[in-house]
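Just below sit the structures, each encoded as structure tokens.
Just so it is clear, none of the values below were taken in a lab; they were calculated from the coordinates. Keep in mind that this is a model prediction, so the values were computed, not measured. Cβ atoms are built from the backbone, for glycine too; each structure is taken alone.
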Structure P
Amino acid sequence: MVPSALITDITRQRLTLDGRTYTGDELMRQIQERHTSDLPLEIADLYAFLERWFDSSDTLSVQTSGSTGLPKTMAVSKSRMVQSACLTCEFLDLRPGQTALLCMNLRYIGAMMMVIRALVCDLNLIVRPASGRPLANLTSPIHFAAMVPLQVYKALQNPQDRETLQAIHRVIIGGGSVSPAIEETLRTFSNAIYSTYGMTETLSHIALRPLAGSLASTRYLPFRSVALTLSERETLIINAPLVCEQPLETNDLARLYPDGTFEILGRADNTINSGGIKIQIESVESLLQPHLTAPFAVTSISDAKLGEAMVLLVVDSTVNNLSQLRLMLAELLPPYHQPKQIIPVAEIPLTETGKIDRKRCKLLAAKATF
């Protein structure tokens, strides 16, 4: 049941922007009267989204991130987006009048859902550019923020931004995996910080994992109404009727626990079968993350003997001694997890949302070894 304080009827929703409240009709009039060329880009993007949100259509076009394939556009139900917003607001105990920070790209579901949460819960929305340092010179107290891992990483490098991050009551981090180094730092924080689990198809996240303080955990806690099972491949199947019309089988290898929590072990399509030994890319990267200062990625190439051989892509500008790197890998990884090749590259291919582009990494490795 949706708490009565949440506004699920789109025609009754209003947006509080920098402390000033507008009804849907007022927003539409303002959008029609203002020239977007005169507005900051982040406000123009917000107006463009609101114009689509308050139009007569029951659906909204949303673009996937393309982290595991080509980006695609899908039509999603506005009513299901409202239900997703309600689940998050209820889980985090958000209240009307609290301040929410929008600092992500409105082309993607994560940023769209921040706006809808503000509409549903009557939050005061503060809009900043979708930059690497959205907390820089931020003077407004923030109760709730959603950020991507790169933004959190950069905030932790700057003393003032770090202090601002610690002062935000609730932070959710999505759009990519949170590195072990970031997790270690966030464990010392006393505010509520969560890693999210979800995808465009689930209209943002369906589970949260605490990262800060004594509650920090490797396990995700799903929202109410979400039921989880495993496929024969041991990949996660999500049954979330409030946000997905049909059960969704993911490519994420998972472990379920009796208390309803779950762990993500990696992606099934990120498994390298090397001579019959199955190597999970994410597990290897997680082991190497604390020890490699250079950007890197694990991928594979075809191998006549092994079928697939693991290789390590590493940014060459910061690697001076490959033999020394091999010695370190020999200490960190089992023999059957040793990369067959270490390939220096100019940069690690990333998607627009900052995730490692696995397909381009594989192509880069194949080209380098051709």
Structure Q
Amino acid sequence: MYKNKYPKMVVDLKKLRQNVDRVLLKCQDQGIEVAGVIKGCSGLPECANQMALAGCKFIASSRLEQLKAARDFGVQADFMLIRVPMLSEAADVVQLTEISLNSDMKVLKALNHQAGRHDKKHKVILMMDLGDLREGFWDLGELLEAALAVENDLYNLELAGIGTNLGCYGAIAATPEKLNHLVECAEMIEERIGRELEFISGGATTSYPRVLEHNMPRRINLLRIGEGIILAKDLQDLWGYDMSDMNRNVFTLEAEVIEARQKPSYPQGEIMFDAFGNKPEYEDRGVRKRALLALGKVDYAYPELLLPRDKSIKILGASSDHTILDVEDCEHDYKVGDIVEFDLCYATIVYATNSPNVDIVYI
């Protein structure tokens, strides 16, 4: 019945695997393991499997349900929870993951209790806030106290290392100086516990530029990379790195034209509020050809972030279930039933892969 169902997300697994291989090669050449983060594509198990097959140290997500889906799919890997656990999910964390990022003693004690109940040893990485002001211990003494407690008192936990996150909330750059401070904190802990930590995790894709510039502090040996694998868009478009060796079209969003005709470019009548409570402004460009697509904000959230492959298309806006295009200047004469293809950014991939209205197809 739905053989040619639209809207459709086409995922090129071969191109994804090539991206994983290239990132792993660059990182492993510098002694850095990679946790492949799958939350950017809503945890699609097929994508997780490609990361595992390529040799990612962990398959990682902020959502336990995504890690469970990967396990149920048969992905052979160790799993990492990268959003600090909720106290209420401690039992699930221990059962579904081998390692988690942590920043609270009460949660650590709950993980220790649950690991004991299930006769497991659960690894933890203690997070340090280096100024981005998201998760992590802020006080160095508190971090050390937690590390000593895990090492000496919480027998069902293993202190695997310390880590940080930079750039995701406060937009703080992962500079060599910031990451050297993380290494210094790790070495302080190592001196107190009398052994070397397994991991010093220097962040996410936002820290990957240190790999590209070959100035990552020597002891940083684990990164958590998602966007830099599935898209590599921000690294080029925002930070100016040459990512020409990466496939930036792993994901293609396809949508069907359901109306195409000439209409005024300025709404007729008293302008009030749109379906989302906004009072938009419009430019009067006269009568132009417009095309309606059968998908909308509920599928991708941000019409301004969609990237039409046909560069002559202009996205005018969207409602819940419709996207409105200006196709007046296109060489192709768009008609009802035509398919329009889009490249995506991180935000639109997250929404589109999570939408029950978007069919996922793998090639």
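The table for this structure:
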{"read-out": "Winner on distance in nm of label points 7 Å out along Cα→Cβ at positions 93 and 341 once structures P, Q are ranked, highest first", "value": "P"}
{"read-out": "Parent structure of the calculated result 14.6, given that mean count of other Cβ atoms within 10 Å over residues 245-252 is the read-out and P, Q the choices", "value": "P"}
{"read-out": "Relative contact order in percent (Cα under 8 Å, 6 or more apart) from the coordinates reads 11; which among P, Q", "value": "P"}
{"read-out": "Comparison of P, Q by FRET efficiency 1/(1 + (r/R0)^6) of positions 133 and 285 (r between Cβ atoms, R0 = 35 Å, to 0.05) - largest value held by", "value": "P"}
{"read-out": "Origin of the value 4.3, where distance in nm of label points 7 Å out along Cα→Cβ at positions 101 and 301 was derived from one of P, Q", "value": "P"}
{"read-out": "Given 0.40 for FRET efficiency 1/(1 + (r/R0)^6) of positions 181 and 277 (r between Cβ atoms, R0 = 41 Å, to 0.05), calculated: source structure among P, Q", "value": "Q"}
{"read-out": "Origin of the value 17.2, where mean count of other Cβ atoms within 10 Å over residues 125-132 was derived from one of P, Q", "value": "P"}
{"read-out": "Structure with the greatest value (metric distance in nm of label points 7 Å out along Cα→Cβ at positions 117 and 237, set P, Q)", "value": "Q"}
